[in-house]
1. The value 8 for relative contact order in percent (Cα under 8 Å, 6 or more apart) was derived from one model only; which of 1, 2, 3 is it?
2. Work out the source of -3000 here, i.e. which of 1, 2, 3 gives that when helix-only ellipticity at 222 nm (-39500 (n - 2.57) for each DSSP H run of 4 or more, over all residues; to 500) is computed.
3. By the measure distance in nm of label points 7 Å out along Cα→Cβ at positions 78 and 94, tell me the structure among 1, 2, 3 with the highest figure.
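We did not get these values from a lab; they are worked out from the coordinates using the rules stated. Computed from a predicted structure; not experimentally measured. Cβ atoms are built from the backbone, for glycine too; each structure is taken alone.
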Structure 1
Amino acid sequence: MNIAMRKVALFSIVVFFSLLSKEAISQVGGISASKIGAVSVDVVDNKKIEFEPGFFHVVSKNVWDSDGHLENLFSSDDSVRHSTGIYFRFTYGLWDKLEIGASISTDLQRSKWGMRYIVYSKEKLGFALIAGANIPFDNKEIDKSIRLSDNLTSIGGGAVMTTQFSENFSLDVNAQYQAFTQKTDKKHKGSYFLNADLGYYVFKHQLQFVGGLGYQQSIFEKFTDEVLTVYPGITVETGKNYIIVISAPFDIYGKNSIKNRGVSFALTLTFD
């Protein structure tokens with residue numbers, strides 16, 4: 001392959017996987033969380049509302065091919081892609097067993113709507129069900145004849161388990177499945193997500209150290225993409241009605257996917 005053809009191929013990979021990466025992060029949204037990558041069984045208290053502004057910044061330089069080999073995302077080693085965004089989440093609690101909510105990006109292009117219901121909850125073990133829909137607002141010009149994933153609604157659901165090993169040490173595990181309501185141009189067959197977070201509190205529950213893993217796989221007609229992400233971070237809970245969440249996730253393995261690393265910050269506020 002000559003240099004010109006190689007540049008064309010690399011550019012095609014960048015565009016293709018850029019579209020793919022947006023599809024792969026569409027998990028159930030709008031629900032509260034106690035850690036970072038995974039959500040817990042607990043819901044927002046009855047007749048209380050959580051408001052959460054959040055910020056994220058992602059850096060990408062490499063891409064995994066279909067064999068899991070890491071390649072440069074761009075033709076130049078000096079090139080890098082930065083993605084930055086802000087979102088707002090609103091979650092309302094009902095009957096101490098159910099919560100409903102929505103998460104909306106500041107560009108008003110997409111929204112995530114979700115709910116969680118506690119099926120079983122005891123002192124050391126709990127189970128819950130989650131479901132939701134990711135709905136585009138189409139705050140842009142679109143061509144309806146091209147079924148891009150960004151312009152289509154997806155729905156999904158899953159299960160949540162929380163294990164409380166001690167007063168300060170807990171584990172959250174989530175399994176989810178999501179699919180589009182219409183056929184996409186890339187013939188998306190569905191996505192699977194598995195997240196697990198361990199959290200340990202110190203300083204009388206004022207600081208929590210979190211370590212998590214997240215795996216996601218999207219299946220298409222002729223190929224599959226997957227990525228494994230590490231979620232290190234902390235939650236600061238020194239106040240009565242707010243929580244600060246800081247994390248620095250990074251990808252460690254993938255196929256047909258971009259390798260990302262970044263930082264995120266969220267401020268969770270609770271109102272009666």
Structure 2
Amino acid sequence: MNIIPVAMMILIFASYGHAADTKNKECLFNASQIEFFSSNKPNIVDYYRALQYCDVIDSDYTLFSDKGPLSTNDIQWITSNGQDVYPTIVDIKNGFIQVDNESGDGTTSSIQIVLLRNAKGEATVGYYHELRVPLLLGHEKADLSFYRLDKSCGKLVEVTHAVLPQITLTDFGTNEIEYQRLNFIKNAEFHHGIENAVLFYYELPRFGTRLIVNRTLTKSRLHTLMKSLPTDSTESEILKHYYNQIETDTIKLKWDKTRSLFVID
């Protein structure tokens with residue numbers, strides 16, 4: 001349990017609230033914030049608020065608890081924009097937060113935050129924001145980024161390229177050229193999906209440290225579309241070729257605590 005004096009927590013969180021108004025583009029931490037992150041072992045809630053302070057997390061997703069500022073797992077946490085309350089998971093023990101915002105048309109905006117540490121106990125924070133839509137391919141946004149606090153300059157620095165290996169369609173058994181050939185498919189919903197959907201979406205780890213990378217265009221989705229096309233058509237042949245090239249729909253990445261980065265499992 002991470003118990004921090006209430007006066008200190010109020011001071012730190014008041015600083016976060018002020019930053020949301022001033023739009024702290026450079027994400028510079030003040031002296032009290034740097035001291036807090038240096039002298040304590042901040043938990044996932046502290047880093048969530050740090051990301052919000054840096055305008056990484058939208059101010060609509062303001063995190064509240066029903067029992068004051070102590071960060072314990074028995075607190076009922078909620079996120080709210082002042083009018084709507086969003087379904088929220090706050091797992092301090094495992095360093096994980098998830099917030100889902102579902103609209104009336106079936107579109108869901110979700111965010112996940114995960115706290116990872118290296119062998120020295122130094123923190124890396126992952127932030128993922130996805131937009132799921134009620135269409136064939138399902139995802140129109142899947143943005144994943146990682147951050148570390150540079151205490152020497154008082155900034156939260158993005159380190160995504162240093163942490164995340166470059167994943168391409170080749171890792172799943174296909175390639176970009178084969179994917180572009182799918183544009184010849186005339187099915188309107190499918191064509192819209194190819195033009196607008198992201199290639200991959202992610203699952204940050206709540207338990208353990210494995211990150212999952214998923215293909216948006218899965219074999220099951222391809223199979224559903226193939227059944228709607230004439231079996232002897234050119235479109236069907238294009239889909240069959242692409243389908244047969246796919247080796248996997250998911251890739252697992254594991255957290256290397258020694259090097260502070262993900263590697264393909």
Structure 3
Amino acid sequence: MHIKKIVLLGMLLALGMAPAPADEITNRMAAARELMKAYKNAEALIAFTNLAAVSADDKLKSEALESAAYCAMRQRHNDHSMIPLATKLAQQIPLKPESIKCRMVILSETGQNGELIKQFKDENLAALPEDIAAETYFMRGRSYAWLKKGPEAEADYKMALERRPKEMKYLMALAGNYHANLKDTPKALDTYRQAMASVERPHHALDAAVEIARINVSDAKYDEALKALESFKDTSALSDYQRRLVLRAFGQAYAGLGREEEAIASFKEANKTAGVK
């Protein structure tokens with residue numbers, strides 16, 4: 001039977017049941033989470049949906065429906081009907097903040113940026129709990145950025161950062177918006193530097209350092225590019241992907257300075273990590 005029909009049948013059956021005891025709910029929730037963790041999304045979807053139908057507690061019902069929606073969304077690549085099903089489940093979440101967040105996640109992850117803005121442009125995100133407000137401001141800001149609406153994106157990213165001042169992905173997104181949409185290079189560089197300073201582990205600053213180097217290379221400021229990359233000369237602790245990013249950035253800076261041998265060596269090493277001969 002089609003998975004959507006199974007889920008809907010399960011919902012109808014469960015609606016006629018009395019609320020399950022608290023211990024049973026706890027055990028079933030744990031089992032459903034394990035299924036989701038193991039990426040058994042079809043099974044987890046049924047488990048969470050049926051669990052939501054027999055839970056009398058709005059918080060537990062909201063958690064189950066939110067998880068069910070994400071399990072449905074994970075299956076969208078093989079079955080496009082999972083997207084409207086995920087949306088329907090998100091709309092049924094009884095707690096409004098959780099419902100808003102879940103609906104925005106679905107729209108954002110499925111590339112429906114215009115629809116996200118249409119639905120949530122006037123939503124008072126500041127009224128949501130702080131943790132949810134931060135993420136929803138970020139998601140709305142990201143949709144504005146995708147739509148090339150730089151000022152609106154900047155405003156939402158800043159609201160997200162008010163709640164989580166050191167959140168790397170928020171700082172990176174704000175910096176990218178300054179550079180790509182607002183064409184404000186000084187603010188972009190300053191924000192990337194803030195991102196580098198916000199991390200506890202140095203290698204987490206790599207993406208920001210590479211972006212600073214790229215901007216400086218494009219402005220023919222090759223010495224500044226090398227300065228940004230200085231902390232990453234030793235690439236031994238980096239993943240292959242990170243090593244490629246850094247080595248290519250070094251190669252571009254060396255090439256700009258006319259340091260041909262060093263540029264060639266950097267590009268060759270980058271290609272080696274990518275399996276290119």
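1. It must be structure 3, since only it matches.
2. Comparing all candidates, it corresponds to 1.
3. Numbers: 1: 5.7; 2: 2.4; 3: 3.3.
Once distance in nm of label points 7 Å out along Cα→Cβ at positions 78 and 94 is worked out for each structure, 1 has the highest.
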